[in-house]
Structure formats: structure tokens, C-alpha cells
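Every read-out reported here was derived from the displayed coordinates using simple, explicitly stated rules and does not represent laboratory data. Quick caveat, the model's predicted, so the values are computed rather than measured. Cβ atoms are built from the backbone, for glycine too; each structure is taken alone.
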Structure P
Amino acid sequence: MLAAIGVSSVAELFDRQIPEGVRLGRRLELPAGLPEQEVYAHLRDLAARNVSAEEELCFLGAGMYDHYVPALIDMLMERSEFLTPYTPYQPEVSQGGLQVMFEYQTAVCELTGLPVSNASVYEGPSAVASAAYMARLHNGRRRFVVSAGLHPHTLATLRTYAHGFGGEVVEVPLLDGLTDLDAWGAAIGVGGTSETCAAIFAQPNFYGAVEDAAALSAAARAPAGPAEADQVRNEAAVGAGGVAADGRGPVVIAQVDPITLGILAPPGECGVDVAVGEGQSLGNRLDFGGPSFGFFAAREAYLRRMPGRIAGETVDVDGRRGFVLTLQTREQHIRREKATSNICTAQALNALGGVVYLAWLGRQGIVELGELLLARTHYAREVLTALEGVEAAHVQPVVREFAVRLDADVAAVRARCAAQGVNPGADLHALTGREEDCGGLLVAITERRSRADIDRLAEVLGEAVAAERSTLGRQAVGV
């Protein structure tokens with residue numbers, strides 16, 4: 001083979017292809033090999049260092065949540081016809097697999113209030129980045145205005161993607177926990193002359209606050225005059241959207257938490273053009289590193305540029321109901337420059353878990369779950385902010401997650417709580433790196449956290465904060 005391509009060795013092949021500047025220049029620093037039995041023991045010891053949500057009282061969230069997963073989901077996902085295909089994307093995929101995609105798309109459309117959904121994407125952050133790239137293809141612009149309320153992982157992913165296709169990301173700050181509406185509109189610019197490709201916000205935002213999605217959508221279209229202002233207001237009122245679809249404004253993209261859509265207005269009714277998000281909370285477990293899936297729904301104007309696959313319903317020659325793979329826009333199927341995604345994995349198995357979970361909950365169940373989360377989250381915020389040294393980071397409405405500010409070192413407080421078998425939440429500064437998030441703790445509530453669990457959190461957190469404040473006080477006076 002080497003002779004056929006005109007090289008004398010594998011080393012020469014690599015030398016010709018790999019630039020000197022990116023070569024390691026030394027051997028890999030790997031330990032000597034071990035017998036299988038010793039490798040097993042080593043991996044067992046490593047695994048024992050992990051702590052799962054089954055072993056501690058967990059209030060972690062920040063994008064991944066400890067919801068109950070009914071046994072029904074495992075039973076169906078473990079069926080070989082669903083479990084064994086890696087990522088069924090060929091047109092000849094089984095009718096059962098295509099029907100799963102179709103039913104999943106239908107559920108996502110009903111959940112988001114938008115008419116078109118694809119058959120899932122890789123995960124939440126890349127779903128936002130893919131939506132931004134789709135907007136770039138739609139209107140040819142390169143400027144993305146984003147709320148600082150987006151998840152920091154989403155912001156990082158978007159910046160990485162935007163760098164690749166020459167995009168510019170402009171971040172709009174928060175004001176009292178919400179996206180600053182005036183700064184949002186100013187950053188986007190005036191409707192017909194705006195150079196903004198897409199306007200992107202989260203609902204609820206990363207700090208748990210419920211945004212005014214309709215106001216953000218309307219402001220993103222920045223009317224140029226009274227007539228256009230009236231049109232934007234009317235469209236926002238009826239959820240028609242469509243301003244961006246004909247090129248007169250940026251594409252409005254919302255990163256939404258699907259669990260909250262049982263009680264919050266669907267993004268499609270708030271003037272949002274594209275709704276994307278992380279699907280882990282829909283029937284997928286809190287596994288270290290995943291996998292999960294991303295969902296992607298949009299208005300029909302974006303159908304031809306949506307990433308991934310879309311399954312459609314049809315009838316065969318005998319008039320029987322059937323399903324077909326209607327659209328594929330990855331680089332495997334079309335010219336690379338026309339592809340809207342280069343991620344081949346659509347997470348079809350995890351999306352199956354999502355649609356089974358939604359069917360298990362039903363229309364009323366997802367409302368009841370949202371109401372339960374709303375009540376318990378309200379109780380938790382009231383109890384925690386009553387503690388000395390703990391205050392609310394903002395006073396905006398929340399559904400399932402909220403931020404508090406501790407008058408103590410967050411890492412030390414979390415360590416003290418962990419020693420008591422409680423994970424009190426996520427360190428905001430560690431996630432965002434923002435100076436204003438120092439002392440911030442993000443607390444998440446799911447239906448698995450009872451009132452007694454919340455009381456236990458308050459007890460342990462209060463003790464930990466008090467202990468750290470006492471330690472800090474003694475250090476201050478040199479004791």
C-alpha cells in the first residue's frame with residue numbers, strides 16, 4: 001500500500017501530511033501496561049470516587065437535572081430494534097424508527113408551539129450554535145446578539161462556532177436578573193437596517209429568572225417607524241412571528257427548558273422563530289458525561305435550512321399509513337458548503353426516551369409537574385433566603401431553579417455540605433467566571449426533592465454558611 005502511494009514508510013506518510021508545528025515531538029507519557037485484573041481494580045477505585053444523585057441529596061442543576069425516569073422508558077429503549085442501531089439516518093431505516101422520529105417531532109412541535117421540528121440534534125449548546133448558523137445561511141449576516149442569561153456552555157459553544165464561520169457575538173448584560181431590554185434593542189439595531197443575524201436568549205435564563213419572551217422578541221425586531229411598530233406589536237400579540245422570515249429583521253432564537261413549558265407560554269406564541277434546548281430532563285438520566293439530546297423547532301420559513309433530519313408521514317401504493325425520511329441536510333448527503341450541520345449523531349435513542357416521557361406525562365401531567373416545581377421552588381427560595389448570610393440574587397419569578405448569594409466562600413460551603421451528604425447547588429462563579437457571580441449559588445429543584453429534603457438543605461446550608469463566616473471572622477482578627 002505504501003509503495004502504491006509513493007512513500008517508503010508510515011513515518012514518511014505522516015511527515016508529508018502533518019506540519020512540524022503541530023507535532024508533539026516526543027513519545028506519549030503513558031504508564032506501562034497492566035494485567036487485566038489490575039486494570040479492573042484501578043477502574044473500580046476510580047469509579048468509587050464518584051458520587052451519584054442516588055447517594056447524596058442533590059440540588060445541582062445548571063442545565064442537567066435529577067428528574068425521575070419511569071421504568072417504562074428503560075423497557076422501551078432497551079428493545080433491540082431501538083438500542084442496537086447507532087444512529088439510523090439511512091432512507092431505508094425501519095418504519096418503526098421513522099415513526100418514532102415522526103412522533104417525537106410532533107411532541108416537540110406541540111410543546112414549543114412551532115410548526116416544524118427535526119428528529120433531534122446532539123445536545124443543547126450545539127443546538128443553539130446550529131440555530132445561529134442556520135440564521136447565518138438564512139439572511140447572510142454575521143452579527144449575533146445574545147443575552148448574558150444564556151448558559152455559559154452555550155455561550156462558549158456559540159463563540160466557537162461563530163469563529164469558524166466568521167461570526168461576531170455581542171453579549172447583552174442582565175439588569176435585576178433579566179436581559180436588559182433597552183441594551184438588547186440597542187445592540188440589535190433598527191429593524192430594516194439592522195446588521196444583526198440573530199438575537200438569542202434563554203427562557204428561563206441561566207440564573208433561573210423567567211424572561212419576558214414576547215417583549216424580547218418584539219424588541220429584537222426594532223421597528224423603524226410607526227407602521228412597522230404596529231405590525232411588530234400585532235405579531236407579538238398573536239405569536240405570528242415572521243418578521244425575520246422575510247428578511248426584515250434578525251432571527252429570534254430561544255433556548256428553552258422543556259419542563260417549564262407546561263406552565264410557561266410556548267415560545268412560538270411569544271414571537272420566537274426558533275426554539276432549541278437540552279432534552280436531558282425529558283426521560284434521560286443524570287449520567288456523567290451524557291449522552292443526552294438536543295431539540296430543534298422552528299417556523300416553516302426555515303424548514304429547508306434546518307440541521308439534521310425530518311421524518312414525514314405519507315401513504316403507500318395501497319393507501320396504508322407510512323413514514324419516510326423527508327429531509328437530510330448534513331454533509332453526508334449534500335455538498336459540504338450547503339450542509340447545515342456536520343454532527344452526524346442525532347441521538348435518536350435518547351430522543352425516543354424524550355417522547356416516551358412526554359407521552360407518559362401527557363398534556364395534564366406536564367402542567368401538574370410544572371406547578372409542583374413552581375410551588376417547591378418558591379418554598380425553597382423563601383426558606384433559604386431567610387437564613388443569615390444568604391440572600392436572593394434577584395427577585396424575578398422562577399420555576400425550577402434560582403440563584404442566591406452567600407456571605408461566605410461558596411467552594412468551602414459546598415464542601416461542608418457535601419460532608420453532610422448534601423450537594424447544595426452549583427457554584428455560579430466557577431461556571432461563568434464573571435466577577436459579579438462571586439458568592440453565587442444556583443439551586444435546582446425537581447419533583448424528587450420533597451419539602452423535607454428542602455428543609456434538610458436549609459439546615460445544612462445554614463450551618464455551613466455560619467461556620468464559614470465564623471472562620472472568616474476569626475481569621476480577620478488574627479485568632
Structure Q
Amino acid sequence: MSISRGYVPNHKYWDQIGRVTPNVEYCESDRPHIELTVAPWLPVSRYDREYEYYITVSAGKMVAEDREGKAVPAGLKKKWNAAIGAGTDVLTYSATDVTEKVIDVTTGKLLTAACGYTEAELTAALKERGFIRATERACDFISKPIGMASYNYYKAAGTDHFNPTKLFQHNVRPQALVAVTCDYVATLPVLPAIVTAEEQAGAIASSIDWSTARTKGWFDATALAGLVKYDGVIAATDDVVGYVFANFPLAHITSDSPLTSSTAGLVNHVGSVGAIAAAGDYFVDYDLGILFLYEAGGDAIPSPFSVSTTITYYHYQAEGTSTNTVSTYACATGDLDYGDFVTYDENSNLVKAVLDIGTAEGYTVGYAKYSADPEYDTQTDNGIISRQLENAIAGYMTGIVGQVIGVVSYPRDYLEKVATSYMGQSAANMKTPGSATGGRTDQLTYANAAEKMVVVNLILR
């Protein structure tokens with residue numbers, strides 16, 4: 001017989017070993033904590049003499065990941081997609097890459113000789129290596145951009161950062177893991193495009209009508225006085241004429257973006273239209289894209305200019321094409337303004353985001369590029385057009401990496417009026433930024449940009 005003690009034991013059994021909920025880690029989104037390494041198959045770009053090591057991706061470039069999860073320039077995706085069916089090399093390895101022990105992406109082994117690969121050759125090799133599926137192309141090996149390079153990425157120290165036996169050398173490794181910057185704000189130079197020898201064709205006109213389209217050519221003082229901006233500034237009888245360029249806005253005249261003429265008519269660059277007083281004086285309205293020159297009576301093309309004179313100038317209406325800088329240093333190109341959304345180009349730099357049907361990233365089942373004609377009723381296969389539209393919209397939405405929230409122009413703080421002992425240096429990296437570069441930051445001079453910088457709010461989803 002049991003004796004009641006007024007107490008019934010009710011023990012709780014605790015899980016002493018396992019977890020009821022798995023661990024979840026968090027970090028700030030501006031520079032996420034990910035174990036990211038540089039792809040060992042990237043060709044080297046430029047040499048850092050301080051560390052005596054090669055750089056593969058410059059700071060500020062847009063970054064993506066390959067199918068191995070390694071950091072690569074995001075622009076490779078667009079470059080390889082654009083080359084489908086072209087037959088030209090899209091990835092080139094040099095003798096330096098062989099010496100520096102770069103991996104051949106088509107084999108996964110060390111390079112043995114300088115070589116180049118077409119998009120078709122990359123596609124075939126990546127399929128055989130198991131990185132892309134049978135229905136995919138080489139561009140699918142590269143992801144959409146995940147962020148911006150927080151600093152220079154050096155050449156990979158080996159094929160596997162975590163395995164010492166996979167490193168190419170011991171006792172030296174300038175970088176281990178690398179970071180990407182997301183959801184932050186960056187300032188980048190805007191690289192202008194150059195127009196080579198625009199011919200000053202056409203007789204001088206007495207009126208300007210931009211109601212439907214911009215008209216380039218020579219205009220007399222009467223026409224210039226009719227512009228709203230110069231109402232009350234220029235009179236119809238003034239000794240001034242103007243040439244309207246085909247492109248605008250113009251890049252400011254700097255050592256990296258000069259304004260030159262095939263004749264000797266550009267002698268004295270003045271600061272305003274009112275300062276034009278003698279032959280050879282000229283003023284540039286960068287926003288309107290007009291070159292003002294002295295001409296007695298203001299009613300003729302000034303000597304020594306003629307309809308066959310050519311002028312070379314820089315402008316922002318098109319994207320920059322200076323291959324020796326736009327592909328090396330981080331920058332933006334094109335006509336960017338407040339509020340513009342930006343995407344990335346083949347050089348992993350920033351450009352204005354536009355919904356471009358004709359050059360949508362993608363390909364048909366037969367690996368032919370999509371037709372540039374979006375008209376459904378003229379196509380025999382409406383499905384292809386539908387996929388093209390869908391792909392263009394998806395590429396636009398997922399390709400946006402930021403928004404312009406500010407535009408900064410140089411020179412600033414009167415640094416262009418300060419002289420230093422390094423002004424005579426020919427190399428941009430030997431000049432003291434600001435005082436020896438016409439008051440411009442080294443971000444502008446290194447990239448061969450003019451005066452414009454944009455402040456971009458990164459939007460990496």
C-alpha cells in the first residue's frame with residue numbers, strides 16, 4: 001500500500017544535445033560577411049609595385065560570382081553574351097599570365113602558353129567541366145552583379161585559399177578573402193566620349209529651332225540672342241557667332257579632354273560670352289553645347305573657320321570609349337544626371353539603365369541572338385519575341401545596381417590656382433592630386449575623365 005505524500009513528481013526532460021532551432025547569423029548589408037575569394041582564372045590587369053603583385057579587378061568595379069562562387073568582374077557576363085556567334089576572342093591570356101601562374105578556365109589547370117578563346121570555345125569547355133548545363137552558354141557561368149569591389153582585388157594566391165598545398169607560393173599572400181560593398185554610396189568619375197573631327201558643315205543661320213530636334217551648325221548673333229539663356233546677354237548686333245555641336249552636354253576643357261580645331265582659330269579661352277572681344281577669343285557653353293567666337297558684325301563664319309573645318313571635342317551624350325582607361329579604372333560613362341538608375345557594362349563600369357529590347361541578354365534555343373524587331377505581327381515565331389521581351393525586362397530590373405543621387409563638378413576649393421613642384425610630371429600618378437592636376441581629383445585624372453563625378457547609391461538586392 002502506497003502512502004500519499006501530497007506530491008506527484010512531474011519531471012521535464014530537456015534536450016541537452018540537439019537544438020530546437022538552427023542557428024541563424026546576421027551581418028550588416030553594406031559589406032556582407034562572406035568568404036569570397038578571387039577567381040584564379042582571371043587574367044592579370046596591372047602591376048602594383050608596392051606589393052610586387054598583379055591586380056585583376058580594380059576598386060569600384062562591379063563584381064559578380066562564377067559558378068564556383070569566386071569573385072569576377074560582372075561585365076564578363078555582358079561581354080560574353082554579346083559575342084555569341086561572333087567568332088572573336090572574348091577571353092585572352094598573355095605570356096604574363098603564364099608566368100604569374102594563372103589558371104586556364106577551359107581546363108582548370110595552369111596555363112602553358114598565351115592563348116585566346118571565343119565564346120563558343122568557352123561554352124564547350126565549361127559544359128565539359130560541368131559548370132554549365134547543355135542548354136546554357138558561357139555567359140551563364142557568370143552571375144548577375146552582387147556588389148562593388150571594396151578595394152583592388154589581387155591575383156588569386158592559389159586555386160584553394162583554405163588549402164596550403166593549392167597555393168602557388170609560400171610566405172607571401174597580399175590578400176586572403178575579399179569583400180564586396182553593397183547598399184552603400186560611392187563616388188565615381190564620369191568618362192566622356194570623344195568625337196573625332198566633327199565637320200562644321202552648313203551656312204550660317206539666323207534662327208534656332210529646337211522644338212523637334214537639335215540642329216548643329218553655325219548661327220549668327222540674331223539667332224543666339226533669341227535663345228532664352230542669352231536673352232539680354234547677347235544682342236543681334238553683337239560681334240559674336242556660335243557653332244552648335246551635334247552632341248551635348250560637353251565635357252569641360254581639361255588636359256584629358258581638350259577642344260581642338262583643324263584651323264588655328266581657337267586662341268584665347270575666355271570665361272564668358274561678354275569677354276569675347278577680339279579674333280581668336282572663344283567661350284564654350286558646356287550645357288547647351290555651343291562654341292562662341294568673335295566675328296565683326298556677328299553675321300558670318302569667322303576666319304579662319306569654314307564649312308570644312310573640323311573640331312574634336314568630348315561630350316557625355318554617348319558612353320566613353322577610351323579602352324586604356326575605361327576597362328582598367330572604375331568609372332561611369334554616358335549622360336548621367338540626378339535620379340538616373342544605373343547598370344553595368346562589359347567593362348564592369350556604370351552606365352545608365354535602359355530597357356533595350358534589341359540587345360537583351362539572352363539567346364534562342366538555337367543559340368541565335370534575339371531579333372531586334374519587337375513587332376509581333378511581323379514574326380513567324382511569337383514565342384521567341386515573347387521570350388526576348390521577358391528577358392529584356394528581367395535584365396533591366398535585375399541589372400540595376402544603383403541610382404545617381406548627386407553630381408559633383410571640379411575644380412573645387414581653388415586648387416587649380418595652387419602650384420606644386422609636381423605639375424610638370426607626365427604620368428598622372430606622379431602628380432599631386434588637385435594642385436598639380438588643374439584642381440581635379442586623381443579619380444578623374446587616372447581615368448582620363450574631365451570634370452564630372454557622380455554620387456551613386458548602390459542598390460544590390
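In table form, for the structure just shown:
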item	result
Highest-scoring label, criterion being FRET efficiency 1/(1 + (r/R0)^6) of positions 266 and 314 (r between Cβ atoms, R0 = 30 Å, to 0.05), among P, Q	Q
For helix-only ellipticity at 222 nm (-39500 (n - 2.57) for each DSSP H run of 4 or more, over all residues; to 500) computed as -3000, the structure of P, Q it came from	Q
Entry that produces 22.1 once mean count of other Cβ atoms within 10 Å over residues 138-145 is calculated, selected from P, Q	Q
Which of P, Q leads on relative contact order in percent (Cα under 8 Å, 6 or more apart), largest value	P
Origin of the derived value 155 (volume of the Cα convex hull per residue in Å³, for residues 50-321 alone; candidates P, Q)	P
Answer label among P, Q for the case where semi-axes √(5λ) of the Cα gyration tensor in Å, calculated from the coordinates, equals 53, 27, 27	Q
Structure with the greatest value (metric mean count of other Cβ atoms within 10 Å over residues 130-137, set P, Q)	P
